[in-house]
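Novice: What follows is a set of structures for review.
What follows is calculated from the coordinates using simple rules that are stated; it is not laboratory data. Fair warning: this is a prediction, and the values are worked out from it, not measured in the lab. Cβ atoms are built from the backbone, for glycine too; each structure is taken alone.
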Structure P
Amino acid sequence: MANAQEKLEKGYIQSKVIIEILGKPKEHIEQTLKGYVEHIKKNKDYELLNADFEEAKELEGENKGLWISFVEVEFLTKDIISLVGFCFDYMPSSIEIIAPAEFRIKEREFSNIMNDLQGKLHKLDMMAKQLTSENQLLQRNTYFLATNLVAVLMKSGARKLKDLSKASGMSEKDLNEFLEKLIKQGHIQKEGDSYTWVTNDKRKK
């Protein structure tokens with residue numbers, strides 16, 4: 001800790017953060033947390049002082065099957081800009097600045113912090129928009145895939161919900177909602193408890 005004290009006297013910042021992770025299986029989230037800490041160790045912008053891991057715990061109720069764990073990390077950064085960068089890189093759930101007790105920031109340094117912050121926010125915004133676009137494309141492709149699958153299954157004639165569910169691998173609840181959409185769009189028709197694919201000729205009439 002003597003080396004850390006020398007760096008604090010030179011203006012370094014000592015912080016303590018909590019990094020949480022939720023997912024499954026248990027081994028995966030534990031390994032991911034360890035990977036985060038190893039990455040921090042290798043990053044020249046940070047000096048790791050301590051890492052205290054909490055054992056993963058399984059959630060209850062509706063979230064049963066998901067595991068949550070966290071690690072408390074204590075480290076040094078050479079300036080506030082590096083600390084802000086850490087927060088964006090590792091998204092800690094909480095942060096505590098241990099030392100110094102107060103800061104004196106020059107106008108130029110504050111401008112640099114704000115510019116760096118804006119740059120990172122812009123990058124996150126671009127990533128969010130890209131994910132949204134990819135998600136919409138995935139949903140669209142999934143819809144067409146499911147529609148084509150239903151069309152193939154009904155090619156031989158009328159099929160019941162239970163049979164379609166077994167053949168497609170979709171739950172009866174999800175499949176029923178999907179079939180209702182196809183009925184509204186005119187792709188299929190329901191007679192009793194059976195579904196029939198509507199050909200293009202019949203749809204035109």
Structure Q
Amino acid sequence: MKVILVNGSPHDKGCTCTALSEVGAGLSEAGVETEMFQIGVKPVRGCIACRKCKQNPGKCVFGDDPANALIERMSVCDGVVIGSPVYYASANGALVALLDRVFYAGGGLFRGKPGACVVSARRGGTTAALDQLHKYLSISQMPVVTSQYWNMVHGNTPDEVGKDAEGMQTMRILGRNMAWLLKCIEAGKTAGLPFPSPETKANTNFIR
């Protein structure tokens with residue numbers, strides 16, 4: 001089993017990475033492999049609603065940033081944890097632009113995969129950012145993994161985050177809970193209990 005840890009921060013060894021690494025420690029403790037995916041610092045395109053991905057499912061028309069690589073990694077992994085710093089009570093704008101395209105082009109590939117989101121802030125805005133990120137998972141029929149508290153850490157540096165005892169404990173428990181759910185899903189599949197079959201989506205506009 002493998003879980004991909006998506007670092008939505010421009011800093012590959014910053015506060016968000018510290019939080020994700022602690023989630024990874026909980027997963028590893030339970031025998032689940034992890035892989036860190038860095039979105040990096042290069043420009044990320046926003047979705048232009050061209051709908052080309054509907055003609056070529058699972059692939060965004062733009063191939064010059066990490067979107068297609070992330071779709072590919074998420075489609076073959078067993079679970080995903082998305083981490084972001086908090087900017088103005090929101091997730092990192094580059095990460096949001098990336099996730100808009102990843103989930104629009106590849107969301108159908110993620111059905112049934114457990115997912116979780118974690119956020120890192122100096123002080124405030126965490127719950128709003130966490131709620132924003134969870135919507136990507138819930139709209140894609142991904143079971144959302146929880147911990148003992150909201151999945152957040154506080155600190156202005158990785159060292160300060162490491163001293164957030166409750167936050168780091170929350171990350172470890174999140175990793176253990178995800179590992180447990182992954183094993184439950186695997187046991188269910190072995191017992192002949194697959195994820196429910198999809199229905200053709202019914203789109204109803206508010207104004208008809």
Structure R
Amino acid sequence: MDIQFLSDHLYLQTVTRNRLALFDFDGTITTKDTLIEFIRYYHGNTKLLTGFLILSPILVSYKVGIIPNWKAKEILLRYFFHGEPVSEFNEKCTTFAKNCIPKLLRPQAINTIETHLKNNDEVVVVSASPENWVKPWCDEQNIKCLATQLEISNDIITGKISGKNCHGPEKVTRIKSCLELSSFDEIFAYGDTSGDKPMLALAHRKYYKPFRG
């Protein structure tokens with residue numbers, strides 16, 4: 001379905017129905033992977049490129065399916081953020097969310113979110129990226145956030161994931177743990193990778209890569 005038609009269709013519908021809109025974040029709402037952009041923001045281009053060169057065997061192993069998504073992410077997080085004070089880390093996350101994420105947004109995605117909000121739909125971002133920078137952006141939009149959580153020990157970032165990476169089937173687990181899906185008359189879902197397909201399968205109306213082109 002054409003996304004402009006979708007936006008118009010949503011706006012014209014009655015607001016009395018109880019509806020839910022689930023959005024992936026990276027690549028769906030944004031044009032780039034925010035984890036990579038946050039590393040660039042936090043450490044600069046030189047350390048980003050050096051780190052990716054050092055970790056290239058791990059990244060290749062992930063790409064060819066030798067190691068899972070969560071493991072590759074933890075290795076990346078440990079390399080770049082292990083030992084960082086959580087207060088400093090979260091301060092930079094908030095600044096990144098305020099100053100950098102707006103430059104990465106897809107206008108059609110934002111228009112669709114705004115249309116859902118005008119219709120009083122429940123809007124939830126479900127992201128594999130850490131909630132440390134996704135949630136501050138969601139809070140500014142007055143929408144809910146379900147995202148990957150980072151392990152903290154003695155106020156220090158360990159580089160490990162707390163619980164499970166919010167990716168693939170875990171997105172469905174997180175959604176069902178926080179929302180009573182049977183209470184919604186209609187569910188919309190928007191995603192752009194295979195990791196979003198379990199979430200898309202929950203929806204009455206599912207949109208894969210809807211805001212590109």
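Novice: Out of P, Q, R, which has the highest value for mean projected area of the Cα convex hull in nm², for residues 68-123 alone? Present the calculation step by step, with values, prior to reporting the outcome.
Specialist: Values: P: 4.8; Q: 4.0; R: 6.1.
Going through P, Q, R one by one, mean projected area of the Cα convex hull in nm², for residues 68-123 alone peaks for structure R.
Novice: Comparing distance in nm of label points 7 Å out along Cα→Cβ at positions 20 and 52 across structures P, Q, R, which is largest? Walk me through the numbers before you get to the answer.
Specialist: On the way: P: 1.7; Q: 2.7; R: 3.6.
Going through P, Q, R one by one, distance in nm of label points 7 Å out along Cα→Cβ at positions 20 and 52 peaks for structure R.
Novice: With mean count of other Cβ atoms within 10 Å over residues 116-123 coming out at 23.8, pick the structure among P, Q, R it was computed from. It would help to have the intermediate numbers written out before the result.
Specialist: Numbers: P: 12.4; Q: 23.8; R: 17.6.
Only one of P, Q, R returns 23.8 for mean count of other Cβ atoms within 10 Å over residues 116-123, namely Q.
Novice: To continue, here is another question. Compute relative contact order in percent (Cα under 8 Å, 6 or more apart) for each of P, Q, R and report the one that scores greatest.
Specialist: R
Novice: Something else: Say we calculate FRET efficiency 1/(1 + (r/R0)^6) of positions 28 and 100 (r between Cβ atoms, R0 = 25 Å, to 0.05) for every structure; which of P, Q, R gives the highest result?
Specialist: R
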